[in-house]
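Next up: some structures, all given as structure tokens.
Nothing in this text is a laboratory measurement; each read-out follows from the coordinates by a stated rule. Every value quoted in this text rests on a predicted model; they were computed, and no experiment measured them. Cβ atoms are built from the backbone, for glycine too; each structure is taken alone.
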Structure I
Amino acid sequence: MAQHLITKVTGFEVVGDYVLRVRFDDQTVQVINFLPALGGEFFSPLKDKRLFAEVRLDPESHTLVWPNGADFDPATLHDWPKFAAELETQARNWQLANTK
């Protein structure tokens, strides 16, 4: 049986446009460029740099959240390199669906 990683985001800092350094409770860090994953109803609005900059750490869900309701599962953030290509493809597909 596959075990789902339970992890918590403990902090973050902005290191560039759409790029955050995210810290986790297991002392690991991911530097994530979110831009390629910003598609769809909740994530496309985050292409607005001002909205993206309003990211906060939710104390209850222990993940990054934005005022428009967008968030990412902390396990996805923790293992971002495993999910990045899939999230980018999904964002591209959402973009294509919205142009039809």
Structure II
Amino acid sequence: MAGSDRRWIDDLAPEDLAFLKRFLLSSGTLKELAQEYGISYPTIRLRLDRLIAKVQLIEAHREAGPFELRLRALYADGALDDRAFDALLQAYRTEVAGRDAT
């Protein structure tokens, strides 16, 4: 699917979709969701905040390719720090620019 035709939900990982489904089935009650997962309310709130950030990121970068979206999703999940994200994104863009130039 072309970047602008892609749906945000198509770029979510299966575990994000499972979380979203459980969130909806709990009627959006974070306290209930935290109990279901067996974790604290602040932890479930952080998970939801990261999912919101990921969806915002996907929407803001609709034209990005799969690799860049995955990289940005890892950053939104907290799996990459600022330096690692910036370095990997720059390396990727340099590689793509080199391919386009040939």
Requested in this report: Using the calculated result 0.97 for Rg/Rh (Cα atoms, Kirkwood Rh), pick out the matching structure from I, II.
Outcome: I
Query raised in the report: Who wins on distance in nm of label points 7 Å out along Cα→Cβ at positions 7 and 31 among I, II, i.e. which is largest?
Result: II
Query raised in the report: Computing distance in nm of label points 7 Å out along Cα→Cβ at positions 23 and 39 gives 1.2 for which of I, II?
Result: II
Requested in this report: Could you tell me which structure in I, II was used to calculate helix-only ellipticity at 222 nm (-39500 (n - 2.57) for each DSSP H run of 4 or more, over all residues; to 500) as -9000?
Outcome: I
